[in-house]
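Visitor: Input: structures, listed below.
Nothing in this text is a laboratory measurement; each read-out follows from the coordinates by a stated rule. Quick caveat: nothing in here was measured; it's all calculated off a predicted structure. Cβ atoms are built from the backbone, for glycine too; each structure is taken alone.
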Structure 1
Amino acid sequence: MRYMATYDLMETLRNTSQWMGASARALGAYPAFAAMPSPFMSWLTAWGEVAERSFARMVVKPDWGIFSVVGADGRDHVVAVEKVVQKPFGDLIHFNVMGRKEMPRRI
């Protein structure tokens, strides 16, 4: 909660910049401006495309960073990440802990 105002401010600026880029791209694509001999409108369209894409929300898959866990015996056990199902939206993964028996499932 401490940094919520800062996050909201930065998210608002990102949304505003993305909106300005989309507006510039739409304005540059207006057919009435195609007759202008100045290259300004094509520059505005290009800037709008770059700005809209650069301020869009970035989506990355997380790196879990789980390399080992401590077992009931007090020793470290290596964790292997196994992809069960691969889809474009995301992968279903299973964490296999080497040297430990299969634990009961929890939901």
Structure 2
Amino acid sequence: MAKQLPVRMFFNAVAMGVFSLYYLSRHNEISRIKKLRFSVDMVVNVTARALFAGVVADFFTRKLFVNYYRIKQHKVANNEIRKVMRSMPNARPLLMPHQRANSYIWS
């Protein structure tokens, strides 16, 4: 949960929507949207600008919401486990002599 994907997706969608509405209002296209008269030029421009806004918003939300320290800890732990499993692939728990099934020490 260190990457906070649902939160980032929400903020990215909000940024894309706000930027699209801003572009449409600045170019007097809101009335055309209300009348459902779309042009190819408008659709291409709004889509391109919304994608650009999504990329920029994802950059900022990644800096805000991603816990890089936790991800780094997780990767270090995984690497340590891989190193141990390479050196001892059939690692078994180390039991004391009196804990083994056929122990005659304490009988």
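Visitor: To which of 1, 2 does the computed value -13000 (helix-only ellipticity at 222 nm (-39500 (n - 2.57) for each DSSP H run of 4 or more, over all residues; to 500)) belong?
Guide: Working: 1: -13000; 2: -23000.
Source structure for this number: 1.
Visitor: Now for a different question. If semi-axes √(5λ) of the Cα gyration tensor in Å, for residues 43-98 alone comes out at 49, 13, 8 when worked out from the coordinates, which of 1, 2 was used? Mind dumping the intermediate values first?
Guide: Details: 1: 42, 14, 6; 2: 49, 13, 8.
Derived from the structure labelled 2.
Visitor: Here's another thing I want to ask about it. For relative contact order in percent (Cα under 8 Å, 6 or more apart), which of 1, 2 scores largest? Each step should come with its number before you reach the end.
Guide: Working: 1: 19; 2: 37.
Biggest value here belongs to 2.
Visitor: Can you rank 1, 2 by distance in nm of label points 7 Å out along Cα→Cβ at positions 3 and 35 and just name the one with the largest value?
Guide: Numbers: 1: 5.3; 2: 4.5.
Ranking 1, 2 on distance in nm of label points 7 Å out along Cα→Cβ at positions 3 and 35, first place is 1.
Visitor: Let me ask you something else. Cα Rg over 2.2 N^0.38 Å computed as 1.90: which structure among 1, 2? If you can, show how the numbers build up before the last one.
Guide: Values: 1: 1.90; 2: 2.18.
The structure behind it is 1.
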